[in-house]
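Next come the structures, one after another.
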Structure P
């Protein structure tokens, strides 16, 4: 990309079949320079495991309260100010009301909610000189049943990002949240796929590219009039 092309930072880029990787590829195709961040330790302790190759430019634990600020400083030092922040990172370990540990709840809140706030804060603080368009997009979920810490922390993420639409308006930033629904990124088994299809209004399961299409639009000049919204990009679900 040309050195004067706007720069996007995409977090949560750990696996080639993930939503973060699809968004990264799409933004590059749209003319953005893209820096990526991931945390290999998360994938290694999850059932799907980590890939042999490292996809992200920056490995950083966003559960560390100093991680988000350090990430923005690294990216700015290497590539200049960031114009778009796309938050795809998450902690997601299933547990319910009766079996969630305090440690797990706190880790989910630290990664999914606190880190998002600190990323948004650091992003705003480095915006001087960043070209338009200036965007924040975060991925969320409304799945909380037997997924309590994940769902609760994603609900907090929603409020943080939507608040940014108002609080950062003077910086010409738009901020939106995208709920992509159930996307098959390798975590679904046959029973889950069957259940998801039975609820979907369209006869298939969402893909990472489906989520990426909306994020790319929100980051584009054409998406600039959409602001402060929580958008569902799930193909339609039977309620």
Structure Q
């Protein structure tokens, strides 16, 4: 990595996580070895590819690379384990009553999401009373941990190749597929309340009940005990 062939880092919108990314870059690499871009920065793939990057790292960034950057070494840090590629991973894990969750660092070799060769996985146990927002935040933090491990390996000149023993085991879920799954079925009470708990997130709409084609969204006070703030279900 040099000024002539820098590391390019694309991050998301959460300042706390971005601060961790930046702090580790400053600690482990020289300033001329990397360039940093936020999700909304107006840099095109052509402009980024023209910098001839040694690596392109996408950390909790919503961009889908489709053009020139696919010819560069590209690594994504996905906030979910390989069994949950795509959208809604934390909700599916809670709904399925999984015991563990995690994050996945994988190479990108096409415009398809979450399907490239895997470099490393970081797992952690799911707490008994975890909510969707808590679990997703923990997964985002694990994704940043993997980013830091990748930077450390890069700094010491370690081989950065996929691990053939690690494979994706699920099919990527699209935004539309996840939004359809967010609709609750009132006829099946056990599934209704399990999905309600698994999908409620204070920063995103849903889950929903549909009546005569009209969607109604759950409200936080509907599903938590007003005193303890613990889930009633």
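Overview of results
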quantity	calculated
FRET efficiency 1/(1 + (r/R0)^6) of positions 145 and 193 (r between Cβ atoms, R0 = 35 Å, to 0.05) - structure with the largest value, from P, Q	P
If helix-only ellipticity at 222 nm (-39500 (n - 2.57) for each DSSP H run of 4 or more, over all residues; to 500) is computed and equals -9000, the structure in P, Q	Q
Structure from which 0.80 was derived, FRET efficiency 1/(1 + (r/R0)^6) of positions 17 and 65 (r between Cβ atoms, R0 = 25 Å, to 0.05), options P, Q	Q
Among P, Q, which structure scores highest (criterion: relative contact order in percent (Cα under 8 Å, 6 or more apart))	P
Distance in nm of label points 7 Å out along Cα→Cβ at positions 105 and 137 derived as 2.4 - corresponding label from P, Q	Q
Volume of the Cα convex hull per residue in Å³ - highest-scoring structure of P, Q	Q
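Since every read-out is calculated from the coordinates, none of them should be taken as a lab result. All values reported here derive from a predicted model rather than from experimental measurement. Cβ atoms are built from the backbone, for glycine too; each structure is taken alone.
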